[in-house]
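Listed next: structures, encoded as structure tokens.
No value in this document is a laboratory result; all are computed from the given coordinates. As the structure is a prediction and not an experimental result, all values here were calculated from the model. Cβ atoms are built from the backbone, for glycine too; each structure is taken alone.
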Structure I
Amino acid sequence: MRLTIVLIDDDSDDIELMQEAIAEVAPLAICIPFTNPIKAVESLSAKRHSFIPDQIIIDHNMPEMTGLECVKVLRMFKEFGSTSIAAFSTSMNDRDSKLFKSAGANFAFQKPASIREYAILLRSVLNL
């Protein structure tokens, strides 16, 4: 299955970890990483008529724009209505999880510590 996945995280190490886990569970997936959430939202909104990713994975705690703000902005565009959005954080608690889901995220979870744990979680998030 060929998926297009947008990764938004200000930590490039976390993006690399996710890309490795995605390669393990969905080797044909195309990953488009962003380390700046504002540029990610600008790019996605500008291309929304011609490019709709299958999945967007967003970190919660980022400078300039939080993951929650990203979710709220992206869900304002009807073109992203069918795009699954997963939010993650080093410290995702029940309150944050509920906030993300009420803003339109399909999933909200705590960041796994290893590629293996990411792979297990991503199988669920990506419906594999």
Structure II
Amino acid sequence: MSEIEENSDIKLIVQPVSLSELKQIAERRFGDLVKGVVDIEQKIMAIGGELHADEEAYLLAQGSHQQNLWGINLYPDKTFPELVEFDSMINIRPSQNNRSRSVEDENIRKVIFEIVGSLIKS
């Protein structure tokens, strides 16, 4: 599998990508941010879509399980960990005790930080 597998604007990140590449993706879509969905079980993420729901659907089609998918925003001009923002409609899931757009479980947040840290290199 290559570093990035492309499907329209959505990119599957399975190997580390650079901050400069992330900046290019941000500039093409929103200017300063890249939307992403992290699969905390497979330790991969999809980025570059217009909506977190698009990336979520892409990962589900790749075999991910919905309970493992969490939406984030990435700000490539910021340093780690500030470049990660937990804010997505797909995160609202009362069945998993997550009642906000954020990721309320500190353990899940920690796993997301670890995955993002391993997949984005400066």
### Summary
Structures I, II compared on FRET efficiency 1/(1 + (r/R0)^6) of positions 17 and 49 (r between Cβ atoms, R0 = 35 Å, to 0.05): the greatest is II
## Note on the structure
From the coordinates of one of I, II, distance in nm of label points 7 Å out along Cα→Cβ at positions 33 and 57 came out at 1.1; that one is structure I
### Query
When helix-only ellipticity at 222 nm (-39500 (n - 2.57) for each DSSP H run of 4 or more, over all residues; to 500) is calculated, the result is -12500; to which of the structures I, II does this value belong?
I
